[in-house]
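Undergrad: So, here's a batch of structures to check.
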Structure 1
Amino acid sequence: MTAYVSPASPDPDLAEPRWLDADEQRAWRAWVYSAQLLTDRLDRELTHATGISHAYYEILVALSEEPERQMRMSELADRCLSSRSRLSHAVSRLEERGWVRRQVCPEDGRGQLAVLTDEGFAALEAAAPVHVESVRTHLFDQLTPEQVEAMRDFGETLLQHLDPSQVRGLD
């Protein structure tokens with residue numbers, strides 16, 4: 001597949017886009033499509049085996065990694081790359097299962113905290129082996145140690161550019 005080639009811009013003051021060459025286009029499409037397929041596969045397997053979607057699993061994981069297993073809703077939305085309304089809806093579904101509860105933030109009384117319950121932590125512990133086996137099977141078992149190292153380097157490079165605060169959280 002060749003890179004998209006645009007006609008010259010009619011306005012000489014506008015900079016010409018830096019189009020992808022054929023190798024870059026192939027790398028980009030392979031990465032995007034494989035990431036989408038992997039995410040879809042992880043979600044389907046986790047949901048089928050545990051009844052927990054990957055999005056809900058990520059919320060439970062984020063809460064489990066925090067002191068006292070709680071986080072401001074706004075911070076949780078940011079961590080999960082979710083809108084506040086989408087996160088609020090997800091937390092409502094998790095509340096119905098008894099896995100998360102909301103409480104008023106004691107520091108300012110305005111914000112809300114999402115708190116992982118003991119039942120939610122138990123559900124996460126039960127789902128984690130399914131998730132990690134799926135990640136191992138569909139990602140790490142397909143790569144050489146050198147490819148894993150390159151993947152780590154690639155990911156950290158992009159994180160450093162896109163969200164440097166997340167690079168520290170990988171350890």
Structure 2
Amino acid sequence: MDQNTDKKVEFIDKLKLFLIAQKIKIILIFFILVLFLIIFSIMKINLERENILMSEKFIQANIYLASNDKEKSKEIYEEIIKSKNKFYSILALNTILEKKLENNEEKIINYFNILQDLSIPSEQKDLLILKKALYLMQISKIEEGKNLLKKLSSSDSYLKKISDQILEK
């Protein structure tokens with residue numbers, strides 16, 4: 001029993017010596033962890049603020065659209081698209097297309113390109129490619145649209161069957 005307490009005392013002494021010798025490293029590691037947590041929290045808060053801001057702008061654009069101020073709503077939708085928000089940018093482009101707010105075909109294709117560069121799930125990217133293909137076919141750029149559909153058709157996309165059906169027509 002006496003030998004067991006000697007081992008405990010010896011272990012505690014060794015631990016104290018280790019902590020004293022490694023004091024600077026331990027403090028540095030603790031400081032880095034705290035700093036990392038603070039930075040992570042700030043980034044998360046900023047992302048939430050950005051999402052809230054984009055949601056408010058999207059609602060504001062919808063209000064302008066409902067009150068027939070199409071130019072102002074189009075400006076806000078364009079701003080949302082250029083912000084590259086993963087959720088609201090896609091909704092803004094859908095609204096621009098659905099309500100025919102933009103007549104400049106190159107601008108709309110540029111919007112599609114902006115959104116395709118986002119880091120979104122592959123299902124959303126595939127849907128975006130399908131919409132772009134259909135838009136290109138609608139504006140008489142049939143070959144470009146078919147190329148996008150062929151790309152979808154040759155992939156493992158869940159939209160493979162739909163793109164095949166469109167290509168058959």
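Undergrad: Assign the value -28000, calculated as helix-only ellipticity at 222 nm (-39500 (n - 2.57) for each DSSP H run of 4 or more, over all residues; to 500), to the correct structure from 1, 2. Spell out each step's value before the answer.
TA: Numbers: 1: -20000; 2: -28000.
Traced to structure 2.
Undergrad: A value of 20.4 was computed for Kirkwood radius over Cα pairs in Å; which of 1, 2 is the source structure? The partial results should precede the final answer.
TA: Working: 1: 19.0; 2: 20.4.
Answer by label: 2.
Undergrad: Matching task: -0.56, -0.68 is the computed value of log10 I(q)/I(0) by the Debye sum over Cα atoms at q = 0.15, 0.17 Å⁻¹, for residues 83-138 alone. Pick the structure from 1, 2.
TA: Numbers: 1: -0.56, -0.68; 2: -0.37, -0.48.
This figure was derived from 1.
Undergrad: Assuming 17 is relative contact order in percent (Cα under 8 Å, 6 or more apart) as calculated from a single structure, say which of 1, 2 it is.
TA: Computing relative contact order in percent (Cα under 8 Å, 6 or more apart) on every structure in 1, 2 gives 17 only for 1.
Undergrad: Work out the source of 0.25 here, i.e. which of 1, 2 gives that when FRET efficiency 1/(1 + (r/R0)^6) of positions 35 and 155 (r between Cβ atoms, R0 = 35 Å, to 0.05) is computed.
TA: Working: 1: 1.00; 2: 0.25.
Comparing all candidates, it corresponds to 2.
All of the numbers you see were taken from the coordinates with simple rules; none came from a lab. Everything numeric in this text was worked out from a predicted model, so none of it was measured. Cβ atoms are built from the backbone, for glycine too; each structure is taken alone.
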